[in-house]
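K.L.:
Below are structures written as structure tokens.
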Structure I
């Protein structure tokens, strides 16, 4: 079984360039490497020089996507950004407000909605929201009040006393998202929220996440996905993950961010009919036919 290789996890936070600008950095991923030591003594390099910056968008819903095909390091990057795993080298820095120095991410700083939406099966929906919040330090009364407010916002008050086994897949997803909104976290990562869904349900999820981002503009949402179309519809920025190729066309170990698409600058972000725009089709075609085959 592979063991994580962790030779250097030092992270020396310092002033971030542009921190006083309008769009100050909120999260900086700086030159991450991640390797796993195999049983034969060799190292499997999953991430190499992986860097990205998420900047504040004033008074706007913020959804960014990490987009890449299978094997492009998305899950490994997710776990490091969320503070669940340590990198072999490099660091993830968070800022906590104007004038405050950045600091390394810690477990609990970033919420994660994993695939299949794991819930506490022995608790009803209401208590699935309350108990994790209480364990994190919120008073029980405050947790009850916030849970009721969120269930009302998401049209789920009728399901408050339902058990997880009684929920549809879409309802489970909403409860899993609400669990994260109960916490005082700026970033929430969603792992493959469109996976295995038909086109109608994909659009339902896009509408849900867009609505959530609009209601909770203090939160930034990071979507981990291989779905090109959905990423372009929902995001304001898309980071394309992949690996370089050698002279023979073989992938070189270690994924990184190969390209960033600023969909605000492209005039695509927040557009209600974005799929009808020629530039949307151009970028989607570029990613599917030109970029993805190279990754």
Structure II
């Protein structure tokens, strides 16, 4: 009887050990990390002879990743959020930053750091945007207006966790404009006066992501470059989305951030002050802030 009990105990113990080992093995294939920051700025004026407006601004930024790697299979997921508000004088509260970016990339290694890869990207913003954020009279964007969804099949060169270059000859890019007023106006490549809410493009794409920790002491740099060429319509006019950011740590909880985003989209036409539509132009946005940061 004691032998049976002992054997049963040893079997249970062995099963528990292997179950725990299997759980630990499963966990070690995953990597999760990121950072969240809350940045502030303020200008307060009292009887200031030089003039100006009281200003309060705040920006929340989040960037996180969840990656899986087991043998030849790799799955990388990224979430990038940003939202900022500013209040200047007696004007209405206006947004200064607004972004939602999600990326998921699944690859199977072919050898020499090359992966057969499928990639999905999604970009939009959270709230309505105006041509003049202080006056807020003319709406130019909103949630899902526009939104971009891209699927691509190709090869990804990834020699390390800090660099990847994805090349796709088979890419689809879908532009969504859910707002009736914006789609009717022909914004973001929609047909004017047709209430089109989606436009599809097919072509080739390139995506390069690179990061470097401690470029100099306590300064990390991150960059992303997205290129897309439409096979059937002006393939020489390549859409460009380039971002570079610097995180400068002061201590464990304080840091400063500087980001630049440059976009060229051949489907987004510039409208001048007289209301005349002109050709596509380079768009640029810069952000600098200092505040609280939490990394994990």
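Quick note: the coordinates plus some simple rules give every number you see, no bench work behind them. Please read these numbers as outputs of a predicted model, since none were measured by experiment. Cβ atoms are built from the backbone, for glycine too; each structure is taken alone.
K.L.:
I, II: which one has Kirkwood radius over Cα pairs in Å, for residues 63-102 alone, as calculated, at 12.9? Intermediate values should be presented prior to the final figure.
P.N.:
Numbers: I: 12.1; II: 12.9.
Only structure II yields this read-out.
K.L.:
Matching task: 17.3 is the computed value of mean projected area of the Cα convex hull in nm². Pick the structure from I, II. Please list the in-between numbers first.
P.N.:
Working: I: 17.3; II: 24.6.
For mean projected area of the Cα convex hull in nm², the value 17.3 is produced by structure I.
K.L.:
Still on this model: Taking 30, 17, 12 as the value of semi-axes √(5λ) of the Cα gyration tensor in Å, for residues 87-174 alone derived from one of the structures shown (I, II), identify that structure.
P.N.:
Details: I: 30, 17, 12; II: 39, 14, 8.
It must be structure I, since only it matches.
K.L.:
A further question follows. Assign the value 2.3, calculated as distance in nm of label points 7 Å out along Cα→Cβ at positions 119 and 223, to the correct structure from I, II.
P.N.:
Value 2.3 for distance in nm of label points 7 Å out along Cα→Cβ at positions 119 and 223 corresponds to I out of I, II.
K.L.:
A value of 11 was derived for relative contact order in percent (Cα under 8 Å, 6 or more apart); which structure in I, II was it taken from?
P.N.:
Derived from II, not from the others.
K.L.:
Quick check for you: by Rg/Rh (Cα atoms, Kirkwood Rh), for residues 127-198 alone, which of I, II is greatest?
P.N.:
II
K.L.:
To which of I, II does the computed value -8000 (helix-only ellipticity at 222 nm (-39500 (n - 2.57) for each DSSP H run of 4 or more, over all residues; to 500)) belong? If you can, show how the numbers build up before the last one.
P.N.:
Values: I: -8000; II: -3500.
Label of the originating structure: I.
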